[in-house]
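Enquirer: There are structures below to look over.
What follows is calculated from the coordinates using simple rules that are stated; it is not laboratory data. These numbers come from a predicted model, not from an experiment. Cβ atoms are built from the backbone, for glycine too; each structure is taken alone.
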Structure 1
Amino acid sequence: MKFQVNRDVLSEAVSFAVRLLPQRTTTPVLGGILIEADANAVRLSVFDHEVSAQVEIIAQVETSGRTLVPGRLLSDIATKLPNAPVEFKLEGTKVHVNCGATKFALPIMDVAAYPTLPEIPVVSGSIAGEAFATAINQAAAAAMKDDVQPMYTAIQIETTKTELSLLATDKYRMSLVELPWKANDGAEGASVLVPSKTLQEVAKTFANQGDVSLSIINNDERQMVAFQANNRSVTALLIKGNYPAIKTMFSTEVENYSVVSKQDLLESTRRVMLVVQRDQPIKYTFGDGSIELESIGNEVAEASESISAELTGEERTLSLKPQYLIDGLAGVHTEFVKIGFTKNQDNPNKPSPVLITSHGAKDKADSENYRYLLQPNLLVR
């Protein structure tokens with residue numbers, strides 16, 4: 001195998017592929033990057049039996065071939081090469097990487113032991129890459145961060161003929177984003193759970209790649225999702241299980257709410273939480289013309305602050321975990337934010353979740369289809 005490739009093209013392609021490599025593995029070959037040269041293209045692939053990434057780049061191929069080298073080592077090298085064409089040459093047990101006066105010799109790994117890359121299913125539909133990436137990051141804020149309950153580390157992707165929705169929850173907060181999408185003829189609606197970490201890498205990869213094709217297969221033989229755009233693809237196994245029926249909790253009719261500057265609420269929350277002990281909430285009083293913030297649970301230091309806001313309906317006092325509120329506000333991309341107070345029909349005396357949505361102006365709701373539900377703490381001292 002022998003080929004020459006542009007340095008920047010190589011560096012970008014390798015960086016994309018190795019993002020999906022496992023951080024730790026007991027099988028060394030799964031830490032490798034598969035290099036396949038054929039005709040006038042080179043394919044770089046990674047696969048750990050659960051997640052795969054593949055990218056094809058243009059190259060001047062002198063001799064076709066296939067080999068496997070340590071993925072992160074190649075990535076480190078590719079980002080540090082001088083500005084010159086890069087030559088790859090397989091000789092014996094080494095892959096020689098030459099760039100100007102810089103030369104490396106990388107050990108090859110057992111390519112025969114490398115798993116077969118998954119075949120990508122028929123495309124289900126397509127969606128704008130930038131909007132999809134934004135929606136993933138908005139939804140991921142509510143996904144569980146540890147693996148104690150794998151189902152809640154996932155984001156639910158649900159498709160119809162005209163709409164794609166992303167839903168996530170860690171049982172304390174929920175996020176829902178709804179987007180228009182173009183389903184292919186014959187494609188059936190689907191509801192699947194995709195690892196949040198994988199989707200966040202998809203967001204980084206495809207945000208600037210135009211339309212992204214989405215493929216979903218979920219039957220007795222295969223359970224997989226795939227994303228493709230501009231000679232790049234990512235596949236992931238689905239997480240087994242079904243989310244509880246929580247989508248109905250996102251009420252669109254909230255009569256009691258406060259509208260406030262997103263930046264003011266963020267900054268004041270960050271200041272007051274400086275004296276709040278870990279996992280303790282902040283008390284928020286949503287009144288007529290203002291929101292009062294007060295620290296809770298710290299006997300040594302105290303903090304309070306008042307910011308301007310407009311209230312519709314009754315005054316409300318709630319205790320909210322500040323980091324959870326900050327996470328929800330991060331998904332709001334407008335100047336103002338609407339904090340809605342939902343109703344608990346079964347128990348009116350029990351604090352109900354607050355509903356965070358975007359507001360383009362104080363008197364005009366924004367059209368962005370992002371909603372974030374946050375459960376208040378039950379006790380306010």
Structure 2
Amino acid sequence: MNILFVVFHFPPISGGGVIVAVDIANSLAKIGHDVSVLTPNLQWDGPKYEPEVDSKVDIIRVNVPSKNNLKIAARRCKSPLIEKGIELGRNKKFDFIFTIFHPFHMAPNAAVSIGEKLGIPVIVKIDDAVYEKSTGLKSIQRKVEKILSAKTLNKSSKILVANNETKEIVNEFYDVSPEKIEIMPNGIDTKIFHTSIIKKSKMILFSGVMYNHRGIDVLLNAAPTVIKKIPEVKFVLLGDGPELDNLKKIAENLKIEKNIEFKGWIKRDEVMNYLADASIAIGPLRSTTVTKNALPIKVLEYMASSLPILSQKDTLANDVLVDDENGYSVTDPEDLATKIIHILENNEKRIKMGTKSYEMSLKFDWENVAKKILTEYDDVKF
């Protein structure tokens with residue numbers, strides 16, 4: 001089967017969405033399909049993600065306006081992608097098109113247009129980051145985003161979302177028929193993670209972009225209580241983001257700098273080493289519409305690394321955090337500190353929770369997700 005995968009973010013750009021794109025392309029290729037990735041040729045000066053890409057994945061990069069400004073390029077990439085996609089389709093005879101949706105990114109809109117021109121189905125994947133769940137957007141931005149996204153989604157053949165929360169938003173906000181929307185969680189390549197439950201350090205780990213809705217300040221406010229009880233504990237924060245400077249000030253004011261390590265952006269293989277050494281992993285610690293029932297890639301990575309997970313109540317989906325089985329839901333800094341101390345002082349409990357996390361991660365293997373995509377194609381093929 002020939003599949004055209006139209007996506008805006010692709011290596012060497014880094015980030016969770018890029019990891020998802022590469023893993024989907026590789027998984028479809030590994031089960032025997034030819035995948036052509038159509039993506040803008042962008043200038044990326046940030047940390048580079050350079051994963052191994054399957055030999056059956058062909059990457060076609062298209063020159064787009066403003067390639068050194070991702071926000072502008074995202075809005076101006078439509079025409080070049082459509083032109084190249086139609087050219088490719090006439091030569092390769094694709095069976096269907098797959099794309100990953102993001103508001104204000106015109107790549108999914110281009111995918112739908114290519115599908116219309118070639119007369120083939122278009123399957124759209126939506127993660128939990130849709131703009132209706134965000135705050136701070138101007139009303140005109142919301143109106144424009146809604147019109148463009150509603151057009152893209154309603155013209156697609158099938159929409160795959162990570163959870164019921166996102167399904168409801170897509171149905172209500174974009175007026176998409178629920179019959180067109182199917183649940184398909186994110187996945188992970190469980191085979192590439194270290195699964196040992198033997199931990200040498202008392203490390204509490206967070207990995208990801210430091211946004212306010214992630215609630216890392218809650219973790220820092222819990223830290224003094226943990227440090228007082230377990231002086232050798234280390235809180236390691238991987239990543240960058242708009243809250244980083246504020247978080248450093250909080251750590252300084254709490255006088256906990258010796259136990260806090262801000263590592264910034266690091267390479268993916270280094271992230272895996274930290275996951276292997278950590279004792280506990282931290283999910284979202286602030287319950288908002290953005291985090292409610294979420295399924296972040298980083299949490300699946302925590303699970304595949306046999307780590308207990310601590311997260312604010314009502315943030316993570318029920319199939320990634322089961323309270324008192326593979327981690328704990330917490331309510332505030334005091335509760336978080338208590339749960340951290342309890343796990344670190346009870347090795348048997350930590351091992352039991354870590355083992356459960358790994359077992360739960362197996363159902364999210366990307367090969368199973370890839371097969372789900374093909375099942376949806378069977379339902380919509382012309």
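Enquirer: Tell me which structure, out of 1, 2, gives 0.75 once FRET efficiency 1/(1 + (r/R0)^6) of positions 160 and 304 (r between Cβ atoms, R0 = 25 Å, to 0.05) is calculated.
Expert: Answer for the origin of the read-out: 2.
Enquirer: Please compute distance in nm of label points 7 Å out along Cα→Cβ at positions 144 and 208 for structures 1, 2 and give me the label with the greatest value.
Expert: Answer by largest value of distance in nm of label points 7 Å out along Cα→Cβ at positions 144 and 208: 1.
Enquirer: Suppose distance in nm of label points 7 Å out along Cα→Cβ at positions 312 and 352 works out to 1.5; of 1, 2, which structure was it derived from?
Expert: Structure of origin is 1.
Enquirer: Given a value of 0.60 for FRET efficiency 1/(1 + (r/R0)^6) of positions 248 and 296 (r between Cβ atoms, R0 = 25 Å, to 0.05), point me to the structure among 1, 2 it was derived from.
Expert: 2
Enquirer: Work out the source of 52 here, i.e. which of 1, 2 gives that when percent of Cα pairs over 14 Å apart, for residues 320-359 alone is computed.
Expert: So the calculation was done on 1.
Enquirer: Tell me which of 1, 2 gives 0.95 when you compute FRET efficiency 1/(1 + (r/R0)^6) of positions 168 and 224 (r between Cβ atoms, R0 = 35 Å, to 0.05).
Expert: Of the structures listed, the value fits 1.
Enquirer: Computing mean count of other Cβ atoms within 10 Å over residues 24-31 for each of 1, 2, which one ends up highest?
Expert: Comparing 1, 2 by mean count of other Cβ atoms within 10 Å over residues 24-31, the maximum is at 2.
Enquirer: Ok, one more. If helix-only ellipticity at 222 nm (-39500 (n - 2.57) for each DSSP H run of 4 or more, over all residues; to 500) comes out at -13000 when worked out from the coordinates, which of 1, 2 was used?
Expert: 2
Enquirer: The value 0.05 for FRET efficiency 1/(1 + (r/R0)^6) of positions 152 and 280 (r between Cβ atoms, R0 = 25 Å, to 0.05) was derived from one model only; which of 1, 2 is it?
Expert: For FRET efficiency 1/(1 + (r/R0)^6) of positions 152 and 280 (r between Cβ atoms, R0 = 25 Å, to 0.05), the value 0.05 is produced by structure 2.
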